[in-house]
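Dropping the structures in below, format is structure tokens.
Bear in mind these aren't lab numbers, they're just calculated from the coordinates by the rules spelled out. This one's a predicted model, so the numbers in the text were calculated from it and none came from an experiment. Cβ atoms are built from the backbone, for glycine too; each structure is taken alone.
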Structure I
Amino acid sequence: MRELIESRRDRYLEWLRQACSIPSLAGNPEGLQAMVAWLEGTLGPLGAATERLTFDSAPDVLLAHLGSGERTVLVYDHYDVQPVDPVSLWKKDPFVPALENGLLYARGVADNKGDLVARLAAFEVYRDHFGELPVRLKLLIEGEEEVGSPSFPEVVERYADKLGADGCIWEGAGVNHAGAPELVFGAKGLAYLELVCSGLNDDQHSSVAVYAPSPVWRLVEALATLRDVDGRVLVDGFYEDVLAPTPEDLTALETLPFDEEAEKQRLGISEFVGGASGLELLTRAHFEPTCNIAGIHAGFTVPGGSKTVLPKQALAKLDLRLVPEQVPEDIVAKIRAHLKAHDFGDISVTTLGLEHPARSPMDSLIGRAATIACEPVYDLPPAVSPLMIATGPMHPIAHFLGIPTVSPAGVCRPDSKIHAPNENVAVTDFLDTIEYTIEWIRAFATV
């Protein structure tokens, strides 16, 4: 089977190039529609029946059906991609895929088009090598994941009768520093906020800063009240709903391979926040919430230039990664109350995205199938984690529908630069994901 995959390497890389050439960005309806059309055109020859699930003004969600058998697996992916800014840091045009030294560079190639296209390729290889797929596959592919999936919970609720399954494959966790396949059984939640401090009618000459208040300093001072130097969030009640890891969770973390020195080298740092290491580091990474400043904008910011100005306004973007059982709406309310209590009630807080955290059992049928499938493909045993340190809209599937869910091995590595310039995947990881997809399909049919 691997020989068949290798013989079609160029064919499937061309599929991936085509998918990554489409600028399926939020705010670009033509690009989003073009990506859905490309998926329909690729799935049709594979024998899939497709339909578009519509909801208000949201991009269409594509649902495809193929295969037969006693068990049904729902496969979640997304076809939208992150913004490309800053474009100047890209080596090449982010929507003109470039192959260099075994790596394919393009926006969306690792998140999430690489996994998505690898699965399409696997369906074709399986059909040509074995025949009809031995399970019923439902591919659910949405177009709002990179902006927080605001419509996805309502889509799942509206079309719940079409989405039932015995297990769910969720995007792709990836491969770790050592080359071990990663399996993840949950996801952190998210509250994404925009804070704005406006204090002057217009930008002013900076000489008046001696008597005119600075919105920039005020926002910086407000932000400084949210977190201490060790990463501990200082908002009252922020941790009150946080669930401690279970003994089973800690056992999983104790056996989870994590190369601390490689990660420090990748990040360009000498130590982790708070000096954490070992089990403490992994526990914090997986089971502690965060308060991150994703961006700050104010005044004159042209690199290398100078302009003496007192800006009239300052803006900050915050993302807060949340853990079970934190509720995003409750966390936003606590942030507002905190600012008011610290005399920063004049700073406006706008909610831009909310996602609930999710957990799923690690001993489910789909979890066992994803684990069994690793052995024929990868040299190392899987690195199993109870919770993803990042976020995805897993909650509607794992909790509302109650479908056991796993995020399995995929194309992404720690240095794939997802959400950053020069996003990339290794061709070998792409081919491995094709083979791995075939193996988890076979395992799920029989486990």
Structure II
Amino acid sequence: MVIKNGLVLTPDSENPKKLDLLIADGKIIDTGTGLDGGEVLDAKGLLILPGGIDAHVHFNTPGYTHREDFYHGSMAAIAGGVTTVIDMPCTSVPPVTNKANLLKKLENIQGKSFVDFAFYGGVSIQAFEEGFPEFMEELAPYVCGFKTYFISGMETFERLDPFRFEMVLKKAGEIKRPVLLHAEDYEYVMGATEFAKENRNYSAYYHSRPEMAEILAVQRACKLAEGKDVQLHIVHVGTSEAVKIIRGYENVTCETCPHYLEFTWEDLDRIGPPLKTTPPVKSPWNKKKLWDYLNDGWINHVASDHAPAPEEEKFTGSVWTDYSGIPGVQTLFPYIYTFGYMKGRISLKRLVQVLSENPAKRFGLFSKKGSIEKGKDADLILIDPEKEWILKEDNFYSMGKITPFMGYRFTGEIKYVLLRGKIVYPFTKLHPTGEFITPHTQHGP
């Protein structure tokens, strides 16, 4: 196949250039002008970018598939321009804390994913007591990192105390895999929740887990990682002060999510359950700083933390029992393109870095994914750059439809998505072709 007449953004350029792309056997064979090679896809007027990589999703297969499953979650990903996801270990049953559980998960997913997919392993207190460090050692060749929690609401995946977390850091350094952390301070949240529950407003949930809960946890984690030959990554950061702390450590990176860039705790009372996430959205003054830090490189990449739930779990009548999580994999690229690039907050080159290149580098996938270069997988999105569209339930493919972005007007309509050289969107036939991928050389921040 040859893709002709499109505007292509390659890693060596600040701006897209009119180039042809020659594709064979799922790979980008050449880039240039006047290329020939079989079937032609005319991309006149379209912008061509590398497929997005969402490095933080909860697709739940096997386990809580009444909320989301790999089939629907990956379909939503493709429709949103995401061609690779890394799935979290904690919302599978059983959780991916040892090799046997990983193989069971893989068996359940085969033939059901529209995107290429990788896994994280996890270290909960249960897994630590049952098989540390052997479980980490046996999982290392198959996973992109190890997810941990300083606070957890999951009975099947409970939190680590700081001492055991430090032991996990040391082992992860030995086996050359990063550690990912949900960073909220347990003691602070427990105390704040007692007082917050006296308030019946939906925003009381923010007051149970405000900025200080994240700041304290990030401070502790960074100090524990300091001086160690290990890479630490803080997931879903919504507090600008926490980003500043992370910036001071060479072996620590972080991600943020679209909901932290768009909403604040003041929106919780207005929007209610569709905006409830853990950690919650934060104070208004964080938003601009998070955008600035994303543009400046202090925030490594953007991920969705995709975690939908059905209406009966999202609308229970109380903020304290409503499910925490929203579907986000399909709106990740449209949001950053529309409200980041088109609003002038980040350049197109930076958009590609935070949605494709950086997560690929951070989690060991850059040898195949993350950029438009010779020899890479031909994972591509072709976009009508100025076309506006509105997010509606009938063009939203996740099992969970409850999102604060429903009804948003986005710019940049995705016309085609290619996965390893095959057109997989628009959906002409629902035949999942996603493959399980594993990390290669791990890259530092």
Structure III
Amino acid sequence: LDQASIEAGDALAESCYSCHGSNGNSEKYGLIPSLAAMPPEYFIYSLKTYLGGKRDNEPMEIFRASLGEKEIKQLAAYYASQTPRKPPKPAKGSYKEGELASADCAGCHGLDGNSLNPEIPHLAGQPSEYLIKAMKDYRNGIRKERLMMDALHKMSDSKIIDLAAYYAQQRPESPLKSQQNALKTFDPIAQGKAIADTCNACHGPNGNSLKLDVPSLSGLGIRYFVAAASAYRDGTRKHPVMEKVVSQLSDSDFEKAGFYYGLQPPTNNKKATGFDQAAGEKLSKECVSCHGKGGISTDSRTPSLAGQDAAYLAAATRAYAKGERLSDAMKSPAEVLKEQDIINVTGYFASLPSAKPDNNIPAQPQVSIVVKCDRCHGDNGNSTERGTPSIAGQSEAYLALALKEYQDGRRKNKYMNAMSDVLSVVEMKAIAAYYAKQERK
């Protein structure tokens, strides 16, 4: 979203005003969407579907010859930077019923219709009549997008109208404003909660699942949480919905959500049935060396099993046995289990009381800087010790990478290895950003 692209897009956008309104805020509330604050990635994808004929709209086809890749990106930058306005209150539909129904949409479109995934559109603040038409088009097969077609399959007109009424009244957020605000504060727990709000639609309140086959996220160690989420994003774990939801989230985003869930007390919401308690307990003795006594892990890289959803644990065990989930540590013990063994041992762990993980909560960068870094590297990173480098004014990217390499053991220094071992990527980036801005003396 550089300024030059925004200004170039501003000039191009004059051709769009007659339909989409000044600054992308539609005043034709029937069937024309607002473009202000639309995530640029989704804007680009959506516009190309019109220009390429995948979506049928005769007025949009006029621009096919005049808009190339460069112009499309400039328009996307311009509209992403615009301040959105809420449309008038919808004439029909129940806000309350729509709010209840929106829980099923939050995993992709965000808790209040502000998507965290730039490839998925905001629904917040869009005209209700436009949302109604779009949802009906997906339901009726006019728009082709498998996730949306499945989500809206057989949905009633009244529920669609209620959803549109709810989202039309939500406050839309600009991606540019979100980026600017994110630079001003270090509050990974609050930022993690915002990310987690989109996960709770499936994984339950505060990450305590209420759905069969869906795991709880509370009670997971931070490093395991990040590794598991990354596996879905990178495609090494297969799950179409999860892959889509996390596709644009970074490791830092995963850490923030993991920190938030690490503070939430886990609860056993589901009772496992159909398993042999004694047989499961006997089999569990092979698991506790990694997953901890009573299924409570003491290693943040290994998940606790106590209180987790039994059906999810069984499915995961089968996937490890078949090689569909990759883990050298899990494949051998999983593939020797018979089906009833899997049911017994996962049922047993699911029946045990869960507990909060012992995660390190991220400290304010100033604490790490004063207590840890300045002690060796000098005030504000200006070293006075021979053999200890000054880090004031050093490249931010270099400093963050160096800390990660010390943590991973690729760089060897017993003090730095120990200091960095407890740092999250979020903290490393904050520390690197601080020292990069300091004046070298």
Work out mean count of other Cβ atoms within 10 Å over residues 300-307 for each of structures I, II, III, then name the structure with the largest result. II
Matching task: 21 is the computed value of relative contact order in percent (Cα under 8 Å, 6 or more apart). Pick the structure from I, II, III. II
Read-out mean count of other Cβ atoms within 10 Å over residues 204-211, computed value 11.4, structure in I, II, III: I
Matching task: 0.95 is the computed value of Rg/Rh (Cα atoms, Kirkwood Rh). Pick the structure from I, II, III. II
